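What follows is a group of structures, each given as structure tokens.
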Structure I
Amino acid sequence: MPRFGCRVIVAVLGTVTFVLAGCGAGGDESGQGRRPAGAHVTIRVPADAPTISAGVSLAKAGDLVLVAPGVYHEAVKITTAKITLRGESREKVVIDGRLRQPNGIVVTAPGVAVENLTVKNNTHNGVLVTGSAKAAAGTPGDGGYDTGDEPVTFLKSFLVSHVTATRNGLYGIYAFSAQDGVIEHSYASGSADSGIYVGQCKPCRIVVRDNIAELNAVGYEGTNASGEMYVVGNRLVGNRVGLTTNSDHQEKLLPQQGAIVAGNLIEANQQDSTPEQADGGWGIGIGIDGGSDNQVARNRIAGNVNVGLVITATADIPPNGNQIVENTFAGNGVDVGWTFPTATQGRGNCLRGNDLATTVPTQLATTASCPVADASAAPSGTWTWPEPPRGIPFTDVAAPAPQPQFPNATTAGATAVPAVPALPDITGILLPATSLLADGALVRTS
């Protein structure tokens, strides 16, 4: 049976032709520009600094680096705390990796905001936010995962807002070994692994909200992402797999526990014109793979040809204590399926108040109704998994539709990123409409 997360090694074949757009130059005789005098200033690219990287290197805490429209062929690394990088126009400020660099933007300092721009054509990630030196180095071929004995180092506080990440070889927006952050109002497509990924945090205190992830192998993936981890109000439609929350031995802080998945639209995740997932997942709305104590509440999960929601084990890690409550299921191959093909079997998983028609095993809503005893073994069943179709190269995924702009992008000052984000009250999160964030989506559903 296929797994739901994936790890890919990117190989780019063939000839790709790019139209190069130059960026203007300005600044001092050194060619690196000059920071305007004062505190909390705006550094304009290219007026004050010729490149985004030069502007970022000039910035101090509280500064705004404001980027004019253009195509910028550079990898941007932000190592200064509490600065804001913002494009004047989300579609017209483009950081294009040309498949020659691992990452478009790497953030390794706390309190940084990345806003209102497009990042594309990187062999690994569009935007990477991390406290891991290995991940920041972007070691080609392994994605920079932590597998050694070193202690986990977290980046504290971040914001990614109104960012478009498309056609990247691993993840569009990637928060790894990071805490206390928000990913919001962003768009991710054409990711050969996951459009939005949060990994290796405990407690995370991360909010992923109001984003669109479509035409990816996986829309959202949370691996070993535990404790105050919120995925709310997102449109995860038209991927191969909509959402996974899972445990994985390739990262630290096992097992995954305690995520909230609420108020999302998770529909029609069986698109052919998407990057082929390494582990073969396809037609799946939500996969809980060795994750425990997660709450999946008031999501609309529809039209996923294999299964709306599946709970299974990963290797030797069982899924325990997951609560599936007040969701609406419609038109899935199987609405809810629990399957444990190995001796590792979950306990204490339950359902309550869901609108659903089919389960495997049958009558799960009755036999595993919440609350159940923590020691109660989860029943297991099997069904026929459809064969996934061949995918396409991530470089061939359809270009995004225009997305909403950051409000007052050219006139607002730098964004103050809170040390700890305000966490959602999930009691106020309602079942989403089928039209959730549809205006910015390429994949339409009825």
Structure II
Amino acid sequence: MSIENLRTAVRGGVLLPGDAEFDRAAQPWNTAVVQSVAGVVEVADAQDVAAVLEYARRAGRVVVTQPTGHGATGDIDGAILVRTSRFDSIDIDGEQRVARVGSGAQWGRVQAAASAHGLAGLSGSNPVVGVTGYTLGGGFGWFARKYGWASSAVRAVEIVDAAGRPQRVTADSDPDLFWALRGGGGDFGIVTGLEFELVELPRLYGGRVMWPAERTREVFEVFTELTTDAPAELSVWLQRYQIPGIAPTVAIDFAYLGDSAEGRHLTRRLDTIDGIIADTRGELTPAEIGKITAEPTDPSPSLSRGELLTELDDAVVKTLIEAPVAPLLNVQIRGLGGALAENRPGDGARGAVTEPYALYLLGLGLPHLLDDIRGRITEITDALGTQITGTKPYTFLAPGESAAAAFDPDTLARLREIKRNRDPHNVIRANFPVQG
């Protein structure tokens, strides 16, 4: 069955190898990842999604959905890649504090729409990350210590199932599938829309304070103090940077879900460290949350690794604070805890994280640097030993890793059973499939 048939089966755009725009359309967000897919379909509606799935079943191919291309692994040779950027609707019900968005919506636009009502969604740190992939994998950022996983706020999911049938999945309509979709990844249907609760957030205070690398130990000590007894409204991240051609630096990024006076008081210890070279602290709207870390908003090549830390002991200090960052660009430690550590009924497949800190290592994914970066990441993780648990949030998984690292054995077994029941021919494939 020729893949050319897709051109007449869908109303949206179809790009195949050899087409002028194919390489651009197949490129994921991380440009170091290569996706050798059989075709790229920009679906126009749920009927298009059903047509793609019908073709895939007949042709023995799998379908991978990437609204923005974040989280791509490259392990999808011969697949049909579905883009849902046309599903970009955003509807905010201010009275009910609910957002209804298409699966192509990005967090920056959602937060801008919600901010007009004094509300916010439980987004991450980057405004161009897609709502759908982030939320299906659990999703945690500046709001998580107070409100928990983004997936826990979901009230309904619009999908096209593996048989091509549109469904609105809720806790009442299909409890098992609803549980899996809230934190279990994108293996269970092609999502076309989400409905989720918003939180009231009229005020937000945060930013970045940066020092030269010579202040790293002092900054770490303040970071430890802040994260040891911070209220759930305050989230603090430590960043060490080594940008080529620029002197190494250390920074504290934070967000306080409250008024600026209280936020300044809670973070007053930052002002006791001399030598500040940059300071962006101030009042923000939820739509401006991306200003805190100022992450790239254009595709770029990278190599990363995420882990969870059991504590900040001497081994962590020696490995992450005293050792050089290079050849990496960034060593990040996030304070966790709060609502993330709570097992709450109805939270879905994304359970509690009891580790108090998350570690994120990032390098520039250029071919001549890859061996050195991989070697440095291995050195760091080996040196940390038992201070990293090997488990990690689904959205922290990197190419080469498995969904098994994101779930406890019972949760993984249940997800696999639901996958087998709902997609017995394995037509739909997430970036990190639960079946391995």
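Work out the source of 17 here, i.e. which of I, II gives that when relative contact order in percent (Cα under 8 Å, 6 or more apart) is computed. Going through each structure in turn, the value belongs to II.
Supply the structure label, taken from I, II, corresponding to FRET efficiency 1/(1 + (r/R0)^6) of positions 176 and 224 (r between Cβ atoms, R0 = 30 Å, to 0.05) with the calculated value 0.10. Please report the intermediate quantities before stating the final value.
On the way: I: 1.00; II: 0.10.
Matching structure: II.
Among candidates I, II, the computation of mean count of other Cβ atoms within 10 Å over residues 120-127 that gave 24.0 used structure II.
Taking semi-axes √(5λ) of the Cα gyration tensor in Å from the coordinates of each of I, II, which one would give 36, 25, 20? That value comes from structure II. A value of 61, 42, 28 for Cα extents along the principal axes in Å, for residues 40-239 alone, calculated from one of I, II, originates in structure II.
From I, II, which structure was FRET efficiency 1/(1 + (r/R0)^6) of positions 32 and 424 (r between Cβ atoms, R0 = 30 Å, to 0.05) = 0.30 calculated on? Source structure: II.
Distance in nm of label points 7 Å out along Cα→Cβ at positions 72 and 352 was computed and gave 3.8; which structure, I, II, did it come from?
It was calculated from structure II.
Comparing FRET efficiency 1/(1 + (r/R0)^6) of positions 208 and 400 (r between Cβ atoms, R0 = 35 Å, to 0.05) across structures I, II, the highest figure comes from I. For helix-only ellipticity at 222 nm (-39500 (n - 2.57) for each DSSP H run of 4 or more, over all residues; to 500), the calculated result is -500, so let me know which of I, II that is. Answer for the origin of the read-out: I.
None of the figures in this text is laboratory data; all of them are computed from the coordinates on show. All of these numbers come straight from a predicted model, not from anything done at the bench. Cβ atoms are built from the backbone, for glycine too; each structure is taken alone.
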